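What follows is a set of structures to go through.
No lab work stands behind these numbers, since they all come straight from the coordinates. These numbers come from a predicted model, not from an experiment. Cβ atoms are built from the backbone, for glycine too; each structure is taken alone.
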Structure 1
Amino acid sequence: MALLRVDFYSRYLQRNVILSAVIPVDKMDGTKLAKRRQGPYRTMYLLHGLFGRDYDWIDRTHVVQTAEARDVAVIMPSGEDGLYLNKPEINEYHGKFISEELVEVTRRLFPLSRKREDTALAGISIGAYTALINGLLRPDRFGSIVALSGAFMRDRVLEAVDSHSPRKRRYYERFFGDLDTVIGSEKDYVTLLERFKQNPELPKPKFYGACGEHDNLCDNNREVAHLLKEAGFDVTYWEPEIGSHEWPFWNAWIDCALDWFAPGEMKPSTANVDYSELTEARPPNEGKGIPMNQG
């Protein structure tokens, strides 16, 4: 397994950006000899949350070992809290950076599969919001979308628009730009889903989501899962009875998301909380959680 740190110039952000990459080019067997691999590899682009950085996934989860077990390359950009959305008014295109430039650059650097069914866009919290947005904008590129504890803030943006508090508006404008233009735009997942309803020929990425019952974003995640299913998407959504907005939860469920994307040997979680009963595979509608599989 190769763990790399890459620094390159982004034409969309007009500055140098940093990413971490996990590439399963070799794997140690029982005799401590590396088995060489050549790819092309299935790839998951993994977005962090607010105040995060690319290396959070290395420090706080065992995604390296999980990706190695499944022969999946994982690309982790550092988003600098840009929410990975396009902001043309300030000439920053975080969305195009993620869905176009990042994919193009990493495919030139590493032996990654170019097939949409082998390419997933995933994230936690705010990163999950923009994984959904950019995945819906480029369904030709991403065959899967993963959202863990998604900060699906559309309703909060609406509240901020109607609020008389300048501070509240400024907070959300930091992420979305002009709030008066968000609803009905490409930053609005409800609007994007209408496009799929109006054009059934558009390819639909598969969706995997999970949010702990004790997370205050749980209702929003459940609503998004229902909206996707109503629009005809293949949806798998879990709402376990344990877990909140925390790294132990994401540590356990990124394993499950990778197993869903690229089934392979499961590894025990290093989370302080035991999620094993909740994350093990089970038929739909059995056990805890509320799987929502589109048949």
Structure 2
Amino acid sequence: MNKKKILLIQIIFFVFISLSYAQQRETPPIKFNKISDRLYEITGGKGARGGVYVGDNGVLVIDAKMDKKSVDEVISGIKKITERPIKYLINTHSDGDHVRGNRFFPESVAIIAHENCRKEFFHPDRNGKPSEWNKPELAKFIPSITFRDKMDIYLGSKKAELWYFGIGHTTGDIVVYFPEEKTAFIGDQIFLNRPQLIHSYKGGNSFECVKTLSKMLITLDAEKFCSGHSEITDRTGIKNHINKIKKIQEKVRTLMKKGKTIGEIKSEFEKNKGRLVESIYNEIKRGY
């Protein structure tokens, strides 16, 4: 085989691999997974999982995706379910994959979050870069309604409960609970397919996360829990998640008592647990 043919085959192979890789990385389409006649989990698009609830006189959306295309698909999907207007957009916390899409919703939509979440919109990013939400043109897409402990939203006779149980993934994570469906949307307060993500730079704390999740289970009679990056789980799934965090905390504490450095401690865990281990290490040093 001559050099030209070999080169041609190599080029074709490279193009094939590149196209296959691009297809694998394509953003999946928006899907509405039905939980009840009124409640849906939203998956796909660019950004975290969210939800939509159809009340008697309007619609409530949970979290906002990241780009205009995804938000437009969400809005289009809602119109196929109901003619009622979108009244409320709830941000479960301040991470970009949950709130960046706020700006692509109609300005008539009221945006609601915990008071700490609103503060964290202005928090510098992990590398210290100033928040884009300081731009004046984005001010109208920052939560304009906040609460401290609990807030009820009525859509006619139907009610959504907004609860704050404490610090966890960040300082402003909330639970959106639908009593009739016994279903709670909890944002990034759990990660079932990877170690729990704690945003220490936003005030998140793994020990407080355990307390917060435990308080949620005690307070709510929820049977289903929808989160930003995992499949719907049940109460047992939440309890198992809590226990996994506790085991990591106990191991880190034991290794610290033996005088191990943070590098030595991280080497005792799988690589993907490194960030969580470092958060726990620093929390214990501060007195937890």
Output -11000 (helix-only ellipticity at 222 nm (-39500 (n - 2.57) for each DSSP H run of 4 or more, over all residues; to 500), calculated) maps, among 1, 2, to structure 2
Answer label among 1, 2 for the case where relative contact order in percent (Cα under 8 Å, 6 or more apart), calculated from the coordinates, equals 12 = 2
For mean count of other Cβ atoms within 10 Å over residues 121-128, find whichever of 1, 2 sits highest and give me its label.
-> 1
For FRET efficiency 1/(1 + (r/R0)^6) of positions 41 and 169 (r between Cβ atoms, R0 = 25 Å, to 0.05) computed as 0.05, the structure of 1, 2 it came from = 1
Comparing structures 1, 2 by FRET efficiency 1/(1 + (r/R0)^6) of positions 145 and 193 (r between Cβ atoms, R0 = 35 Å, to 0.05), which one has the largest value?
-> 1
Structure responsible for 73, 59, 41, with Cα extents along the principal axes in Å calculated and labels 1, 2 on offer = 2
